[in-house]
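Asker: The next part holds the structures, each set out as structure tokens.
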Structure P
Amino acid sequence: MSHDIPSDPAALIEQMTGRLDELMQQHAISNPCMIGIHTGGAWVAEALHRRLGIGEPLGTLDISFYRDDFSRIGMHPQVKPSNLPFEVEDRSIILVDDVLQSGRTIRAALNEIFDYGRPARVVLAVLVDRSGRELPIQPDVSGFQISLGPHEQIKLNGPEPLSLSLQNSHE
């Protein structure tokens with residue numbers, strides 16, 4: 001199966017910046033907080049955070065312990081601590097990830113965010129929205145959509161420069 005993968009994630013991030021800016025204006029979101037999910041989501045969030053000029057420091061989540069498949073996949077070798085350097089309660093949060101597939105990572109991230117407090121709103125921004133959803137989770141903003149086969153994965157490589165690659169688990 002042949003797929004056209006964008007060669008420049010920076011261009012996708014620039015498009016996402018414009019869409020997020022529009023969405024914040026439409027919903028009168030001022031002074032949002034941004035959280036990137038380790039690792040690729042944090043890379044995308046760093047770029048979006050800078051471009052949007054968000055005043056609050058960037059937050060990061062490592063959702064390893066919150067995954068519902070933790071007992072199946074085991075411990076990730078490089079678990080990082082989560083860092084939310086702001087109050088979550090009644091705040092508008094922009095949650096950022098690199099690839100949205102099953103929806104399980106986002107569900108785990110929401111569970112962890114709610115452990116810190118109840119946000120007023122959560123906006124989901126993903127670089128790649130791919131097929132394979134197992135939970136009813138959809139992004140508010142995405143850079144690129146793609147349908148992939150069951151043995152295909154799209155991966156964000158980085159942090160500098162960012163690039164996307166397609167991998168086949170049968171190779």
Structure Q
Amino acid sequence: MNRHIAIYPGSFDPMTNGHMDIISRGLDIFDTVVVAVANNNEKSALFSVEERIDMINRLIASNPRILVETFSGLLVDYVVRKEARVILRGLRAVTDFEFEFQLAQMNRTVCPQVETLFMMTSPECAYLSSSIVKEVGRLKGDISKFVPTLVADKLMEKFGHR
């Protein structure tokens with residue numbers, strides 16, 4: 001398993017500045033960060049997997065150290081297929097910790113060679129969530145401080161505000 005690859009999983013519906021912060025800081029530690037867009041048919045997403053992957057690829061501007069892929073099934077199986085050892089997760093607040101801790105413990109039980117690294121978000125991103133951003137955008141609020149311009153434009157388009 002490669003110790004220089006981190007898998008950063010999530011729905012990224014949509015990508016926020018908090019996600020971008022974790023990716024950027026992850027690159028300070030790992031040679032490669034794989035942004036693994038979850039293909040979860042049980043969750044109702046605003047953007048399709050293809051739309052999310054396209055937006056993320058455009059945001060990272062073809063940085064060769066960032067890969068964007070989709071996965072379904074068990075995350076640890078995907079991590080092993082990618083020959084990685086680390087799942088990178090961002091934590092915003094104590095409320096995130098309990099859920100993330102349970103996931104990390106389950107992943108470690110299922111696949112002991114895979115570690116989860118928690119990274120605290122930067123203070124300016126600590127309150128951000130894709131759900132809140134979508135709600136503010138849906139209600140025509142200014143989301144320009146929370147998401148990259150491309151994402152703000154796509155959200156406004158999705159909500160018919162442009």
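Asker: Taking mean count of other Cβ atoms within 10 Å over residues 16-23 as the quantity of interest, name the structure among P, Q where it is greatest.
Answerer: Top value of mean count of other Cβ atoms within 10 Å over residues 16-23, among P, Q, belongs to structure Q.
Asker: Quick check: 28 is what I get for relative contact order in percent (Cα under 8 Å, 6 or more apart), calculated from one of P, Q. Which structure matches?
Answerer: The value was obtained from structure Q.
Asker: Say we calculate distance in nm of label points 7 Å out along Cα→Cβ at positions 64 and 112 for every structure; which of P, Q gives the highest result?
Answerer: Going through P, Q one by one, distance in nm of label points 7 Å out along Cα→Cβ at positions 64 and 112 peaks for structure Q.
Asker: Taking distance in nm of label points 7 Å out along Cα→Cβ at positions 24 and 128 as the quantity of interest, name the structure among P, Q where it is greatest.
Answerer: That would be structure P.
Asker: Let me ask you something else. Comparing FRET efficiency 1/(1 + (r/R0)^6) of positions 80 and 136 (r between Cβ atoms, R0 = 35 Å, to 0.05) across structures P, Q, which is largest?
Answerer: Result for FRET efficiency 1/(1 + (r/R0)^6) of positions 80 and 136 (r between Cβ atoms, R0 = 35 Å, to 0.05) over P, Q: largest is P.
Asker: Right, here's the next one. helix-only ellipticity at 222 nm (-39500 (n - 2.57) for each DSSP H run of 4 or more, over all residues; to 500) was computed and gave -12000; which structure, P, Q, did it come from?
Answerer: Checking each candidate, the match is Q.
Coordinate-derived values only; no laboratory data. Since this is a predicted model, take the numbers as computed values, not measurements. Cβ atoms are built from the backbone, for glycine too; each structure is taken alone.
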